[in-house]
Structure 1
Amino acid sequence: MSIGHDLDSLAFEFARIALLASEPVMRLYARGPTARLKADFSPVTLADEEAEAIIMAELARSLPGVAVLAEESCARDGLPDAAPREAIFVDPLDGTREFLAGNGEFTINLGLVRDGAPVAGAVYAPAFGRLWWGAARAYGAHVAQGQPMPAPAQATSLRTRAATSPLAALESRSHMTPQTAGAMARLAPVLGRPVGSSVKFCLIASGEADLCLRLGPTMEWDTAAGDAVLRAAGGMTTSADGAALVYGKADLGFRNADYIAWGDPSIIRDLSEFAAS
């Protein structure tokens, strides 16, 4: 089933749903969360599951019949064999390790992927009260304070910034590897800053940083929403060959390979220029 909403309204609907899903996340965060390990040895908490239940119920009401790939549902029920032309990718708690560490760098992500590209998304960082949403470059990207749900007129429009030296790069706080550190060094001059979850995409979209490099696998629901916001703000996320990151890779289990999120597309480079082979 194809989505009939215009993309800007859809991104704002995703933002509304993300705010609703933040209630159990923040309630359990305040309580001091605990986690168990899933089959892939990644952590999951009750907050992931309660937030996803709210998101799935809201999507069923507002967008009935549209395919949804949500992290915990896929972990429980398995992945589809083929990618729908259009699907909503959901990560109900991106940055579970940051959630458990109590540093606030976790988000709630909803992103629409159409024909392999993220075209609308919303990211909410409830511990910081920052809500980002965006849809295709014709509509643009926005940020506002969440809780209560802001009106569109209360939002600030976002544009990525032109890159200058030294580049401000955001590093994964919980998934930094020696390979990534080496690649960052070859990007010099660069100033690194560790940040968790999809907050990285949104800070680049907000013009607060220049890029984020990630070597190693991630899932498409980890990146779809933030990537949609970044593209709407004028940036781009590319794979190792410098081409736009493609979504809907059912044959690869909906996994991303290495990528870089860029604020200024004029400086996009092939990863082989500085990443270790």
Structure 2
Amino acid sequence: MRDELVRALSADESVSVRVLVGTELVREAVRRHQTSPTASVALGRALMGAVLLASEGQDGEWVQIQLRGDGPLGTVTVSSNSEGRVRGFAAHPQADLPPRGDRFDVAGLVGLGALHVDRNHVSWKQPYSGIVPLTSGEIAQDLALYLLESEQKPSAVALGVFLGPGGEVEAAGGYLVQSLPETPPEALARVEAHVASLLDLSARLHEGVTAQQILDELLEGIRHGEPIRTHPRFACPCNRSRVLRAATLLGREEVRDIVERGEVLEVRCEFCAELYQLHPDALGSYFPNA
């Protein structure tokens, strides 16, 4: 089934709920980056967190999240636009740690440090940037802290990735619930109770629970508008033309040397791990004076 993001507002627009099933996009990222099991969970959570944060933006807006922790995974960078086109990578995707009991040690792999979030739009003069301490490494809690401290949006965030015995991604998803300061106390108490009852999200998704069913649970007893649905996916805008343009950073002299030696220049995109081979004739035609 296709990945799906379902979002809805309470009738008085005081509570916003977004629920994501992102199994396929996480699976694609794991396939491309050949991540270890624990890194798969960490990268998957970060990717889905970016989709959830970006989904409230206007058309053309995008969100970039960087987890700059001191753990063996290194920096994790993910980026999503408002339509849910998301990409990302970890500095050391094969890094791993043994489980802690029955849980992947994502916190240990990510470590402590800083969480950076940038929101940008082509029409803005400069991006909006926020930084908060990376205090848990579990990612969902860190994003909730960012939303509260940098954007003044009290939020509940859950992110989960369910792996099979061979490390394959069998289910992934998350939700983001936000309330306004003037949310009626009874509505807020009801939502908080629903959030508290939604335990082990990844296992429930693995059992086949849908995004709509999770949304219904979170908004049970609260009048709300018609849900809006989108279909996020892993997507990277890199292509051969962009890679050729990026080759200009090498400098004309180095490009000339590569062409004269007849070498094939290999360039790998960090975000999607796509490998491009630039042959001397392509480089020479792009730099006719090289």
Quiz prompt | Computed 19 for relative contact order in percent (Cα under 8 Å, 6 or more apart) - originating structure among 1, 2 | solution = 1
Practice problem: Match the computed value 73, 46, 36 of Cα extents along the principal axes in Å to one of the structures 1, 2, and report its label. | Solution: 2
Self-check item: mean count of other Cβ atoms within 10 Å over residues 63-70 from the coordinates reads 16.9; which among 1, 2
Solution: 1
Self-check item: For 2.4 (distance in nm of label points 7 Å out along Cα→Cβ at positions 55 and 223, calculated) the corresponding structure among 1, 2
Solution: 2
Quiz item: Taking mean count of other Cβ atoms within 10 Å over residues 39-46 for each of 1, 2, which is largest?
Solution: 2
Exercise. Name the one structure among 1, 2 that distance in nm of label points 7 Å out along Cα→Cβ at positions 151 and 167 of 3.3 was derived from.
Key: 2
Exercise. For the read-out distance in nm of label points 7 Å out along Cα→Cβ at positions 23 and 247, a value of 4.1 was computed from one structure; give its label from 1, 2.
Key: 2
Self-check item: Comparison of 1, 2 - label where FRET efficiency 1/(1 + (r/R0)^6) of positions 191 and 255 (r between Cβ atoms, R0 = 30 Å, to 0.05) is highest
Solution: 1
Quiz item: For mean count of other Cβ atoms within 10 Å over residues 71-78, which of the structures 1, 2 scores highest?
Solution: 2
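Any read-out appearing in this document is the output of simple, stated calculations on the displayed coordinates, not a laboratory observation. Keep in mind it's a predicted model, so treat the numbers as computed, not measured. Cβ atoms are built from the backbone, for glycine too; each structure is taken alone.
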